[in-house]
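Where a number appears in this text, it was derived from the coordinates with a stated rule and is not lab data. The structure presented is a predicted model; accordingly, all values stated were derived computationally and were not measured. Cβ atoms are built from the backbone, for glycine too; each structure is taken alone.
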Structure P
Amino acid sequence: MTELTELVGTWMRRQRWYSTKNVEPRLRLLASFEAEPADADVRIVTHFFCDDAPRTPRVYQVPVVARPARDGDEAALIGEAGGRYLYDGPTEETYVASLVRLMTGAQRAEGREAHAQGHTLSRPIDVRSSRRLTGEQSNTSIVGELEDGRPALIKVFRVVQDGENPDVSTLAALTAGGSRRTPSLLGWLTGRWPTPDGGSAAGELALMQDFVPGAEDGWELAVSAAEQGEDFTERAVELGAGTAELHRLMARVLPTTLATAEDVALALDGMFRRLTVTTTEVPEVEELRAGIAAVYEEAAAAPLPVLQRIHGDLHLGQVLYAPDRGWQFIDFEGEPLRPLAERSLPDATMRDVAGMLRSFDYVAGSLARRDTPIDASGWAADARKAYLDGYASVAGSEMDDFHQLLDAFELDKAVYEIAYEARHRPAWIPIPFSAVQRLLATRVR
């Protein structure tokens, strides 16, 4: 398999979802399984490659369609090996059709030291056609046209990890619970493969959900409104109410637990570690450290919340607005930098609320940094307040009961953003830095 490994390594480095940038992949093939193709003259094989280039080895899922002739999409060509032309699976309709049958037919695919198992909440579904979406960083998304003409979104996870992926488990629970705020989960694929050190791993490989036609991206919608000075408060109220509705359903269909002193200590430790990192990288934050620490300590001494499943990485880019459905919440994978095992753990709902508040702030901050700056600070303040009002309209007294926690989470998020911008976009440091100053002066209530 040396020829295959070399071909995939050369091709993988050019892919946006390859997570170790500016280095050559060092791949070794761990395992493979083969799925039944719709066309008799092609083979569909999903490989698991370990990349030893990063400090912590990563395992990638690489579905490949092997054709006898060079008649696939040239942009998806991996190379030629063993007399066959190898193409990236998600670009090939035969792979997508096979994957959908595997998922929604609850079928099983066996292979060399690996296997896959389909799961569904409904019935077997066939897909007529498909097209891969562009622009994603970590996974590959595909829009498929189903047999009844409906569109569906199929997501193939590229970096696979041992354990439960909340993008699947959360959406499965919400779909079974009758959620109106999320696309319905139609099917998913789990698998088992070797770990880099010779053990065994199991987790999710792909999912299929309803595609929301005519939906607008929340970030683009907000930026456009702020840019044109359009009132966004009504939609922000709806978004806040939708967030609270989502949280309530999550608490009903997924486990909850009362926070303990140990939970508080762990959260506080994480906040102070991020604060130390940020003050080291951006010394100007040091003069604000005492005020930030006081907010953290105040939150730690406040009433303890009930912990539950949350979105985990909520911002305007994680919501869609559809005229017939209202706000829809998507992408439940959680914070990408957190280990997978931690992303499904119960957490405080105020963390999601803080993430959305920071997102409104970034709308104004991004417009202020244009060649012709636009002052949208008033727009952002109105949107933030409307969002909180909407949340409180459903959640009742939670906003008052846990306002110290919200203050701390939003400050923590802004502190992290300062360090992030220092590393990647130094000119954007003023967006989170000014937010920290504002938050310290006018605590969010």
Structure Q
Amino acid sequence: MRQLNDPIAAVATPAGRGALAILRISGSDLKRIAKNLFGKLPRPRVATLLTITGVDKAAIDNAVVIYFRGPHSFTGEDVIEIQTHGGAVAIREVMRAACAAGARQARGGEFSERAFINGKIDLIQAEAIADLIESSTTLTAGLAQKSLAGHFSRQVNSIIEKLKSIHVVIEAMIDFPEDEIPLVTSTDLATRSNEVGLAIKRLIHKSERGARVKDGLSIAIIGRPNVGKSTLLNVLSGEDRAIVTREPGTTRDILTVDIELDGLLVRLYDTAGLRETESDVEKEGVRRAKEKVCEADAIFFVVTSEMDDLDEYVGDLTIPVFKIRNKIDLDGLEVMLEPLASGAYLQISAKQERGIDLIYTALADYFNIVSEPDNMILARERHITELNAAAEALDFNHRELYQCSPELGAERIRVAMRALGTLTGKYTNEELLGEIFSTFCIGK
């Protein structure tokens, strides 16, 4: 694994104007860099007001500088944090001066990568930093914070320790075959390893629920022109985002709106009305609508009558279809919700905002959306893959294998431990680290 300690620098605040801008430098030889920038290295963990000078030795700004001596810093290395006044010019010149003094521009996620390499955080916690930054709802932010605090890691490490203790006993059975192992020992081992297998399956369940929350839902709203798709989008979003007129074909391009459903991000796509048309612009809108259907997790199929000649079209879809009969105020019908195996059938009036709550109910019921943070882990695809690999390794007749072939039992335990160790980063490689940290923003 790479050992990195050359000085790196990056702006940690977003581009643009603001009250403050922050630049961080981490690595070796910071005393020399600090002397070039502001004349001295300040006392550790004391906010010190200093004047920063640029490449030409002219003053750039008065800034608050804090020095964190390693290993008592985020990265585990010496770190300098410089807080300048907000604005593009000052922080740009400070960055230029830092690079001239010997630092280099950090790669995306390099600060977090160094924190991982230096043992300040594990890989799950490192990924939680990026997830916290990218969070779009309070639920996902809370789940990311729990992982950053080590909640997920502690559960994984607890399972690894239990597997280690089982492995020790199995190795003893292998190393000392002349000592008769009582039947109760094999039975006890089988009970313990079965319990571990169940614990892993519970983690998989929590991870799959959390992954759904993390990824959110994308729903395409489709239907014929003038069935009320745009009106429905406006009602669900709580604002007039889409133009609503009596003229068919008003919506030409895809309009996207994000809403939150019990902590879950739901991204709605208002699409062009599906029909045959001679208009090249409208044809392109219809093409994009059909393309969005292929990318969506579910469909809101809006109609204004019981039967619609698009029924055959949506019938071929493999994703959930929520057929929404709109404008029931014109037909004298009542609101209703009928859950179906492939989605649901609803009757609503978007214009009168009747039955809108049933749409939320239908989604929550079908996708099992319940805001229960204690039963969720904000997992990534690789987390679920490794958990499944560990569960698969432990999927055998434990008592029989421990008695008849303890070597194979020990190997199964080792495979499970390695899969779980890959989660936390105990077992990793350059390719995996590069893939993970390359998705981070610069400065984190």
For this session: Given a value of 25, 20, 16 for semi-axes √(5λ) of the Cα gyration tensor in Å, for residues 77-220 alone, point me to the structure among P, Q it was derived from.
Result: P
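Quick one: P(r) over Cα pairs in 20 Å bins from 0, in percent came out at 20, 35, 33, 11, 0 when computed from one of P, Q, so which one is it? Each step should come with its number before you reach the end.
Values: P: 24, 53, 23, 1; Q: 20, 35, 33, 11, 0.
Matching structure: Q.
Given that distance in nm of label points 7 Å out along Cα→Cβ at positions 37 and 301, derived from a single structure, equals 6.0, which label among P, Q identifies that structure? Could the numbers behind the result be given before it?
Values: P: 6.8; Q: 6.0.
Only structure Q yields this read-out.
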Exercise. From P, Q, which structure was FRET efficiency 1/(1 + (r/R0)^6) of positions 61 and 157 (r between Cβ atoms, R0 = 30 Å, to 0.05) = 0.10 calculated on?
Worked result: Q
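Check the numbers for relative contact order in percent (Cα under 8 Å, 6 or more apart) across P, Q and tell me which is largest. Walk me through the numbers on the way to the answer.
Values: P: 13; Q: 18.
Ranking P, Q on relative contact order in percent (Cα under 8 Å, 6 or more apart), first place is Q.
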